[in-house]
Structure I
Amino acid sequence: MMKSLQRDRRYRVALFTSFCVACASCVAASSTGSTIAQSRVWTTHEGKQAPKNVILLIGDGMGPEQVKAAGMYAHGTPGKLSFEQFPHQGEVTTYSANNSITDSAAGGTAIATGVKVNNGVISMAIPGDGQPLKTVLEKYQAAGKSAGLVTTTEMTHATPAAFAAHQQGRSQQAEIAQQYLNTTRPEVLFGGGGAGMSPKAAKSAGYTVVINRQQMQALDTETVTRVSGQFGQGHLPYESDGVGDLPHLREMAKTALNILDNDPDGLFLMIEGGRIDHAGHENHLQRNVMETLQFAETVAEVFKWAENNPDTLIIVTADHETGGLKVLKNNGQGQFPQVSWSSHDHTGANVGIYGWGPNSDQVSGTMENTDVFYLLLGQQYVTGD
């Protein structure tokens, strides 16, 4: 017996709009090597429950070639990064409701809500009735789980915002910060400071505030309830430039897990390697590789935690590719490969998706980025490509 999932009206409208955009964009998409996925229908099987712990890691701007370049530098050959060892792998489309090339707001929203929206929109039904779209983080909060957001970008940047805020425009960072602190209130908020976030506002909202690695690592993770890590003013530094007294992504992820895992009902955690994207915009290979490797180390840290915490789903993916990177020659371990770049912006290329843990067997073939939402909720698809 199966209970069919009833999609709400907003989702059907947005899905139809997305289909029209996809058809119109096939030529543009094919020029980037991407393909259009057949939409899947998701359901909840009788007796199946969502995983207790759900951890999503997003490499912003991390396409297949970024993964390949990082693997060549670190290991001398591709295919050996932590998440590339996961048992279930596929690829994900990235187009938005109004463009064959997404931005991080629409890309993050598709993953967070299961609905394609226009570029620049943060988890609101645009196109559609303009109402807020319930995110996977909010759904898990309603189910009693603790929640967190971790990023190397500004805390109020588009990707984390898509999971815990609702705005017509991604630039409304002060409003996004207010929604974090006063409305959705994730237990953990770790990222760059400023851009709408302030220690004073966070403290007034009941958060413990930390501003550097030493303060973060001094937290009593068994007793602290809500933490806002505001590290610097703006994005965290690139790994290759040195992070000083600020934490690495893997350190933020480890601390976040040690705080959230006190909840007997489980957790939802989104972790973003956000500066992979920025290095792609710059066409800066060294920075791009080092950010990707720090992201891979973070996945390894999360996997180590998950091995000791049964009933944990880990999904690794990206919101889009940045820079049109192409690896031309492997120069061996410890050497940066020879590459070319075709853009200083996002492309329409498909990106990878990697899964481990309960329900990760739903990762296969070419999926829509909206499918990731249902996958994270522990649902199963009944039709596919």
Structure II
Amino acid sequence: MDTDRPSTADYQIDEEYYQQNLALYHPKFKELAANKFIDVEVKQAALRLSPSVVALVSYSGEEQLCHTCGTIIEADADNTITVLTSANLIRRPSTDYVVENNLADNLKVTVHTSVASFSESVICAYDFHFNLAVIKFVSPVSLPTARLRRIDDCLSFILEENRSFQLRPHSAKLVPGDVVTAVGRYFRKPFDLMAAPGKFSTDRVHHDCKELCLVTCRISRCGDGAPISNISGEVIGVGFHDSNTVFLPINIVIKWWDHYKIHGELRHPRLGFEATNLYLVRIDMVERLIRRFPSISGGIVVDKVIIGSSAHSAGLRQDDVIVRCNGRMVESYLELLEVMWDSIGENVEIVVARDDCHDLLTLKMMVVEATLYEINSWPHWEHS
């Protein structure tokens, strides 16, 4: 462990080195125009989270491979610290458009916290499908864990004045336009805290991983794996560097990690269809649906059904609106994913509204596991 933190004079030397050698290809968030001016609310959110934000550097032998950011999510009684980050940290180097789904050789990972650096760590788990990695190390001092907050992105069309708004338990409402912040730590002394404000966006993410959401935060390449925070400094997802910043909702991450801790295996549900939240589709489509089914206030519109999938076999069609799953009302794709996650290997009962039917339809669909040939591909971004 290295606890030596630089003096004021050292800061100046480190800044000069950064400007001469790193700023061009490995810039801090502050170098990007969108992050030049950060308001007080965003600074407060980043500072609340900062003790739990780390920088990570991977090596293949003596060769430096990659820099990412991560979040301390667990700390045991013996000060074994658990960090969540991007699996890009440990992938084998590639020059292809997509990154390799293979571990680099002779891996070593160094972790830099706000108070010390740790060169001895263990890769506890990794998943190239969701692009996640979990790193553990032992600290001589206690380190705080981040507060994780599940997202509730459900929005209903409440047309009657006497219907009240309901928030899902243990979750925070997140609606399009809400302020969020990508919070990172630079990988070289003085290991500066970095913040990139933005907004939650409903624009479509064009990646294999359909669970991803989009924010307008502008991060650099070394911010890959950075936590995405709400305005309260709570982690709502794991961010990934891209032409636009995408993030995996913490709802999925928590289910993934809890399952791995219990069973020691990865879980990859494959739904066999793509869908959009009802509140995002054209207003004329919503009006037609509500006119036919006045009791419906939300749901998920099926954009595409994959031929040969279990969804196709169940009779699901494009433009169907899923309103219930296993007796539970669902109003967002993320909410449906959480229900499906718990039902892999089982039949689920989904209730759909169909444009040419006067009554709701009930379909039975098997939730299956993705095969090795269906593992997500992730784009390769060499520089910011």
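Who wins on distance in nm of label points 7 Å out along Cα→Cβ at positions 131 and 331 among I, II, i.e. which is largest?
I
Say we calculate FRET efficiency 1/(1 + (r/R0)^6) of positions 139 and 371 (r between Cβ atoms, R0 = 41 Å, to 0.05) for every structure; which of I, II gives the highest result?
I
Hey, helix-only ellipticity at 222 nm (-39500 (n - 2.57) for each DSSP H run of 4 or more, over all residues; to 500) derived from one of I, II reads -9500; which structure?
For helix-only ellipticity at 222 nm (-39500 (n - 2.57) for each DSSP H run of 4 or more, over all residues; to 500), the value -9500 is produced by structure I.
When you work out relative contact order in percent (Cα under 8 Å, 6 or more apart) for each of the structures I, II, which one comes out largest?
Largest value of relative contact order in percent (Cα under 8 Å, 6 or more apart): I.
Computing Rg and Dmax of the Cα atoms in Å, for residues 67-250 alone gives 17.6, 63 for which of I, II? Display every interim value, and only then the final one.
Working: I: 17.6, 51; II: 17.6, 63.
The read-out was computed on structure II.
One of I, II was used to calculate log10 I(q)/I(0) by the Debye sum over Cα atoms at q = 0.10, 0.13 Å⁻¹, giving -0.57, -1.01; which?
I
Just so you know, all these numbers are worked out from the coordinates, no wet-lab data involved. Computed from a prediction, not measured in an experiment: that's the story for all the values here. Cβ atoms are built from the backbone, for glycine too; each structure is taken alone.
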